[in-house]
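Next up: the structures, one after another.
Computed from the coordinates by the stated procedures, all read-outs in this text should not be read as laboratory data. Values in this document were obtained by computation on a predicted structure and should not be read as measured data. Cβ atoms are built from the backbone, for glycine too; each structure is taken alone.
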Structure I
Amino acid sequence: MTSTAISSQGSSFSVNTAASGAAQPTWTKVANVKSYSGFDGTATEIDVTDLDSTAKEKRLGLQDNGSFSLDLNVNYSDPGQSAMLAARAAGTSKQFKLGLPDGSAKTFFAFVKSFPIAGGTDTVLTSTVALTITGDVTDVPAGS
């Protein structure tokens, strides 16, 4: 096999539940995550064209890291899901960590924009939680 692709199986998603201003994060795993996607933002384009330009000229503005979403099976007694619901209700940002199977991670701050539920006959309660990222996404190398 020649592929160097990283399997997503074994990824983990956690929320920092330490008290505000704590020196070290307390990572609380969010249970029942089935899939995730995100970091889909883009930088704005700034038009810097002037009368001497021979074509449109542009520069990139600040990077917008966009959003992040989680598909999960709902468990209201899970501490990680409860922390996200509390953050949504309070309108406060929380620090999150996406742990990847190769040992690296990505950390970021985000607001919990929505935490809807869906259900039906012969199913469990599910949700697609929407997070809005604020600030940078930090890459954490494996072993850090």
Structure II
Amino acid sequence: MSMDNATWRRHANPWSGWSRVATLPALALAIWSRVWLGWWALVPVVLVLLWTWLNPRLFPEPRNLDNWMSRGVMGERIWLARKREPIPAHHARMATLLNGLSALAMLPFAWGLWQLEIWPTVFGMTVSMLAKLWFVDRMVALRRLEEQGG
């Protein structure tokens, strides 16, 4: 997403992080809307994708980072920089596992959207979102570890 330091600080605003949680359900609804809108469904799909890009850039920097979502976002920065600054192996394993689970859950999600089947769509979306939120929680732990100097 080509986020610079200023964009990451803005994305650490809890409004940015929490509003972004709605992205996958919004994308599912936008894709599903092809049933009602036909090719016009591309409009809401493009709007959701635009929102995904704009979201970290729209909100002001938070006053502080003393909340779960802000710590999670800043922990994700630590995760993304792990090749330059190694992180503890158990954090790396768990983050990789959760990212893999989230990605794997996209298979029933995508299939359900393709076939217009509600249960695989909801199952895939739920598992993916829960794995992502668990990942964010692990990033909070990683951020706390950094704050403690470890």
Structure III
Amino acid sequence: MRSKIAIELIELESYNYHLLICSRFNDGETAYWVIDTGASKSVFDKNQADFILSEEEGTEDLHAANMSDEPLKTSLGILKPLFFGKLKVEAMKVALFDMDHINELYQKVSDYKICGLLGSDFLLKYNAVIDYKRRVLKLSDQKS
């Protein structure tokens, strides 16, 4: 299955852009994601528990670019099925993290509530191509 999803550019500060896409869960609920090509693992907001199918006990160290040299402690979760355009993603594995600070940033410039960050694990698995000119994210679950 191939899918094209519109990208919205969000300017958090002057010339500081984030790429935002929309997905939807089986119940029709909309979820907004930041495309984070620098993240190795996709992250989901642990505060949006209605969309988490299961959570693994224990924690995992997630090395993130933040102000500390210490890795962030996260738990691992599996999300309920969701759609990125026509592409259905089942049992998406994510790191669970409190994203309140990210949503506080976004509330200053938009009405979007961010549910997660799409990292390289997701982008590689679905052969992602970012078309900046057309502002589209192309995804495919087919082998290249």
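Structure summary
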{"quantity": "Answer label among I, II, III for the case where Cα extents along the principal axes in Å, for residues 47-94 alone, calculated from the coordinates, equals 39, 24, 16", "calculated": "III"}
{"quantity": "Top of I, II, III by relative contact order in percent (Cα under 8 Å, 6 or more apart), largest first", "calculated": "III"}
{"quantity": "Per FRET efficiency 1/(1 + (r/R0)^6) of positions 23 and 119 (r between Cβ atoms, R0 = 25 Å, to 0.05), the highest-valued of structures I, II, III", "calculated": "III"}
